[in-house]
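Trainee: Have a look at these structures, which come just after this line.
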Structure I
Amino acid sequence: MATPTNLQYDRRYSLTIGDYSTGNGLLITSEDTDHPLQITFEVNKTSDTKHKAGNSTTIEIYNLTPVQAKLLESQYISFEFRVGYNNEDGLSLIAQGNVTEATTVKRGTDTITQIKVGEGYVALDHTRISQNLSPGQTVEDVIRVIVAAMPGISRGPIVGTNLSSPIVHGWRLSGTAKEELDKITKAYNLEYSISNNTLIMTDLNQPTSKTVLNVPVISSETGMIDKPFRITEQIRLGKKDKRTRPGIQVKTLLNPAFTVSSVVKIESDDINGYFRINSLRYNGEFRGQPWHSELRCSEMTDADITIT
């Protein structure tokens, strides 16, 4: 979706909740009728969900039928949210997980159902692992066992200098998948995030790939809104590395090509260079406010990336 701003028009969306193919779910799209349901949405993702609740989405759906609203009461029902524009091919997935909360209220003449979604919620918080790994196996072996035990979660980019480190005294897995991911990533200075049911893992504040070939470009021509600006948050680089790096925040038209821990190139009058996405927020509504992406990033140095 990194198209010029004048080509991004006629918004489209698709919500799949539950197993629609078997009749135990909903498929709500902007093309259902001549008057598609109004929705608002906010999707929040971060590169490091260690000791945090995880990536989340909040969506408000206007004027569901009572039967549709009742279905959302099913415990931890699955959820997918895709968006796109009529001038582009297909819809892109920007959030996937499990509904953790659903409430319906009356606001004027509208009935509004708000759902809250945790990405990978069931796999992270309701999967328990009990296994011993023997001495000599590696950090990556531990992570492989955890991922294998998480239903519906696939392995994405998993990179880091400590992944090949041997577990000298073995490793005991005895807890939820989230507890075990928190423990191993804290011990070996790693970050992890589950986005669209895919596990992403890197060294602290490092990108998923050092190559910057074909990374998304953020500029006024590709949907940047206003100018990027510096932020004062400190960037953690581990216990033995106390450096700080400049941070920036930038706003664009919604672009699903953005992924936490990946690199983007920013081109503006004041700020130019390559930056790693530390957190990402998508928000908007079908009728009304535009669809936006808001990124908080850290600057990449020559040691972090390879420019060819």
Structure II
Amino acid sequence: MAHAHSHHHPHPHPGSQRRLLLSVLLNLLISVAEVIGGLLSGSLALISDAVHNLNDTASIAISYVARKLSHRAPSASKTFGYRRAEIIGAFANLITLVVIALFLIKEAVDRLLNPQPINAPVLLTVATIGLLANVFTAILLYRDARESLNVRSAFLHIVSDAVSSVAVILGGFTILFWDVYWVDPVVTIGIAVYIGYLSWKMLRQTTHILMEGTPENLDPRHIAADLRQMAHVRDVHHVHIWQLDEHHLAFEAHVVVDEADLPRMEQIKRALKQRLREQYGIGHVTLEFESHPCCEEASAPPCHDPLPARR
């Protein structure tokens, strides 16, 4: 048997890391300001928003550390490097966001049952400053959020906090002009449900990657059938496709060729890797060549295990 293996390494993005670090510092300042403003105004909503913002700060810090780790070179103990660090960071961020959504619902219900007097002018001033800072932070992270699931989860934290600030501001105006205290907790519940929904969708994506699931846009049965049509390839089986991170796909399979074609194995290997790279965007490929299917050996699994349809 013979093996073929290829991969490439990621390149760091110092600009992205600087933007993440700046976002951490900015959000820390927002959180401190909102805690002080909440204590001065008596607004539980503003304090809750500060707690939310502190979690945002932690989530961006996780994103920053994960980005730094993801650019470390592979080692003997981490042969794939630290590419999964960003996915793990995203997973942690999203879990905390779900917890925060539940916390906001609880706090909103408490406010409905026990309304408290609030200093609306102080509330509005601090919440508006917080909103502007959130918008600026979201703009900082927007470009990187399109390219990284980890940064996208941090970006989602910031957007959700900006929306929370809008709800606090709306509640502040209703308190200032009409003394309607129940609007703020009702809006907060709606925001919390929306945050939970978005987080759940992204959690499914990150969990799928961590479970080494096949990328949603690829079908291993279709790819195996495609490779079987190539010259000198008798069969392709034991196909596995997974994601190292959001942008790096990995593929491994057994390739059966005639014994007479073994001398041209390198040529066949190059053709297969080129097809996988150009047609399916797979850059990390491991192929095991055989002159007879290994599944013919005693106690070996079948060559073509029937794969159920996607769930």
Structure III
Amino acid sequence: MDNVEAMVNVDGIVSALARATIPVMDRGFLYGDSVYEVFRTHEGVPLFLNDHFDRLENSARLIDMNISQGRAELIEEIRSTVAATGATREDPLYVRYQITRGEGPMDLYPTPGLNTRYVIIVKALPSWNEEFYSRGLNLAIPQVRRNPVNSLDPNIKGGNYLNNILAVSAARNMGSDDSVMLNREGFVTEASNSNVWFVIDGQLATPSQGNLKGLTKKHVHRALQEAGMESSESDIHVNELHNATECFVTSATRDVMPCAALRLEDGTCLKFPTGGGEITRQTHDVFSSYLQAYVKNHRNESLV
């Protein structure tokens, strides 16, 4: 991956990461007024590309943003940015594409009819600390609560991440790797930028409320169903976590990552099997096979 140069595309202008700029009056910079998606490639194939665009367009609808660029145009711009990196099919890539509402007056109210700006970042896929897979993440529940759904819909994958930043910062200060956020009623929502799963009383479940509809989560459910394994989405109260025997997180860049410990607000530390328990390991293996089949069936979408 040493041959992959990180490149950025801002409204069709492709440049090296260190030289890329956007105007200071851009609303994405000023107010976090933007939506975005992140996917990775495997053997050149973008994972779940259409799903990512569906979610991007839904995020835009939820904030009343009309995207000026069409899906086909954005895919071609992503493709040209990938080409500029020098990547081959053997190079797994991290691709982030962001749509800002564009430039307008310095006013919170978004002037109707602004032309949206796109920013595409392509770089080599970062490697997670191997201990996160062999040992597992250490998670913590901070005092920071997830924004209420009627305040900021978690299905807006947008550029304002202060809630998540405060949560993960608090968790790091507690000596953990990442946070698990509760809502105001004490129900589990999600980790700072991934979905969280638990095995409770032998049943695999992930929270149903207050979290982003994760695409990896969606496809893990589908992979498990195809493999004849059960999983569900349900309300999980923090008090139920004392009965949890396994825990893992899922995201576009992590796949299935086991959790070794979860520190509760009262200082109690729940321990989980090193490297994941039986159901976590099965889920990891099932999803890995599912991804291999997906890539095989979507070779025609390769960006390289």
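Trainee: Given that helix-only ellipticity at 222 nm (-39500 (n - 2.57) for each DSSP H run of 4 or more, over all residues; to 500), derived from a single structure, equals -3000, which label among I, II, III identifies that structure?
Mentor: The read-out comes from structure I.
Trainee: Quick check on the output: 13.9 is Kirkwood radius over Cα pairs in Å, for residues 158-245 alone, derived from one of I, II, III. Which one produced it?
Mentor: Derived from III, not from the others.
Trainee: Of the structures labelled I, II, III, which one yields 1.00 when FRET efficiency 1/(1 + (r/R0)^6) of positions 118 and 150 (r between Cβ atoms, R0 = 30 Å, to 0.05) is computed from its coordinates?
Mentor: Source structure: I.
Trainee: Can you tell which of I, II, III yields 15.7 when mean projected area of the Cα convex hull in nm² is derived from it?
Mentor: III
None of the figures in this text is laboratory data; all of them are computed from the coordinates on show. Everything numeric in this text was worked out from a predicted model, so none of it was measured. Cβ atoms are built from the backbone, for glycine too; each structure is taken alone.
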